[in-house]
1. Figure out for me which of the structures P, Q the number 21.4 belongs to, where mean count of other Cβ atoms within 10 Å over residues 168-175 was derived from the coordinates.
2. Using Kirkwood radius over Cα pairs in Å, for residues 112-215 alone, single out the structure from P, Q with the greatest value.
3. Out of P, Q, choose the structure whose coordinates give helix-only ellipticity at 222 nm (-39500 (n - 2.57) for each DSSP H run of 4 or more, over all residues; to 500) equal to -13000 when calculated.
4. Which structure, out of P, Q, was distance in nm of label points 7 Å out along Cα→Cβ at positions 16 and 208 calculated from, if the result is 2.6?
5. If percent of Cα pairs over 16 Å apart, for residues 184-231 alone is computed to be 57, which of P, Q is the source?
6. Suppose you compute semi-axes √(5λ) of the Cα gyration tensor in Å for every structure in P, Q: which one lands on 34, 25, 18?
7. Figure out for me which of the structures P, Q the number 3.1 belongs to, where distance in nm of label points 7 Å out along Cα→Cβ at positions 8 and 176 was derived from the coordinates.
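Where a number appears in this text, it was derived from the coordinates with a stated rule and is not lab data. A quick note: this is a predicted structure, and the numbers were derived from the prediction, not measured. Cβ atoms are built from the backbone, for glycine too; each structure is taken alone.
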Structure P
Amino acid sequence: MAQRLLLIMPNFFDYPQVICEELQEMGYIVDYFDDRPSTRSIIKAIIRINKKLISLYISNYSNKIINKIEKISYDYVLLISGQSLSFDENAIKKIKTTHPKAKFVLYQWDSLKNFPYIQKFHKYFDTIYSFDKKDVNNSEKMKFLPLFFSKKYQEIANNSKWDTKYDFSFVGTAHPKKYKLINKMSQELKQIYPKQFIYFFLPSKLVYIYRKIKNIEFRNAKYKEFHFVPLSNKELDKILKNTNCILDSAQDGQNGLTIRTIEALGAQKKLITTNPNILTYDFYCEENIYVYSGEFDFNAKFFTNPYKPVDCKIYNQYTLHSWLNKLLDRENL
């Protein structure tokens, strides 16, 4: 008999869809709910700035979910959380109370420094994973598990017909430190990487105004630099297919590797990142990955050598299928 799984996570790009599809291929019956009451830009912005402003709205949303699922018997409850999480502790407690036989698994897609609120939820979960090694090293309960890449990135890697229209591309949310570093790297790379694609995303114009007031990195930022609608999955895939290198910068306070980093591995694209923690990962090699620490050495192997294929055993550890097997403790099945 198929096991049933409740998945709660942000509706972010196509990640819920690909995770649900992979779980279904693995034999699970999946019920998915967004961890926010709405995907409207204004709601997403308020949740990040101060979710207390819409606490009643959030409470009504979580109660609707609890009422829908209270009579369903789940084997697993999987919460994939980050700064977008709107549920309060009471909502998680209610789900735990109404599903006492389910195994509760939490995956932290954000660092505790940026998301300390999640620690209130820890007591309700049987297993807790994080993508951040530093958080795991400081915790007795958390386990380390990097992020994943889905099958479409393997397909990109296996198809060599794509044109390298761009020397590098960056698509991501314009967090203050990230915005500053991506712009700095872009300027320094122009002499060897003139064909650039940069897409700075902000959830709303309200967030842009908030950043302009609060963050010094945004003082000279221009409105036209930002996009308030995320790239579609189709557009994002097209950019990745036609780029030679991915530019990456972790937001301030984040030690774990971004999902773009792991997706660059999956697509077998070169990567420039500001995160020195990547040096400790088993897929790191200097031909494929360059760690930017303030200046570029254009004589480095990264710039002079072609991409070096990663060992298949290491590569396969970062697939979505492997990630879910570890989350749900299926590795020995």
Structure Q
Amino acid sequence: MADLKLSDEPARMAALRRYSVLDTPVESPFDKITALVQTVLGVPISAVSLIDTDRQWFKSVQGLDTRQTPRSMAFCAHTIRARDPMVVPDAALDPRFLANPLVTGAPHIASYAGVPLETPDGYNIGSLCAIDTVPRAFAPDQIDLLKRFAALVVSEFELRRIAGRDDLTGALTRRAFIAEMDAAIVRLERDSQASALILLDVDHFKVINDTHGHPAGDVVLTALAACCSATVRPDGVLGRVGGEEFAILLADADADAALATAERVRALLEGLRIDHEPPLGVTASFGIAPLAADDGTSGRWLARADVALYTAKRTGRNRCRVAGPPDSEGARRFA
């Protein structure tokens, strides 16, 4: 029977996106694993390779100076098509790879062993690979070690994902959300990919807590997060960046698209009646900041959205405001 999950590319990409790991900085747990693979297997190159839509991106790599290659060149793009490890003893004799630029040119891959990184729900998001610049046969015990190391990589991804989630609402924690913002800045610099940030804060949240108690406040925050998740498109990222403050990151979105999304969420919240005794109503104020080339850092970008959010609060609450450019007076004051 065909393994349908090996051919379901949209679902595979969704599984990869759930880890929120692409374009994030290097992290010690993954570097330790690739360093161990390099040492134990005696190879010059080892990598945790993730296969994106059109590229291979390295969460960790030893022996190479790059963080990505085109997907069309990636040995690991072949590894993810099967459940078992892929071993290439001599790339120059393999019809799939003999003309590959990574074989005929630097880094002159001659042999390869890769184990797919299979998520708990069965999708191969990338591979842990060992690469040599001379032909070689990898022994069964070496492949077994590589499989064990690959399982550790997936475990680290799972721990990273769990640690990055707010226990109450399921939204990303502030730290994890800032990492997503940093990745969006990288995408703008590398691919000119637009992104927009929506910052929202519950109106009069202290009154809700003081009148109905903190458990009621938790119910409100949970309902707000669910409302945002249901309204924002699948590639949107939701984070809880403060007590009653949330943020939404939209890829490929300009100010108009982000404002339209914020207005949808705002209107839905305004009409929401939250299950409680008595039923609770809630509104929120929104600040929108499309990413600008001059933002430079996530802190500066977040500060611009915060200025817009403050304006929405000051001018009556339950409304959306769009931030000015990075060099505007308000942005400079709050950055």
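1. Computing mean count of other Cβ atoms within 10 Å over residues 168-175 on every structure in P, Q gives 21.4 only for P.
2. Q
3. The structure behind it is Q.
4. Going through each structure in turn, the value belongs to P.
5. Details: P: 49; Q: 57.
Source structure for this number: Q.
6. Label of the originating structure: P.
7. Attributed to the structure labelled P.
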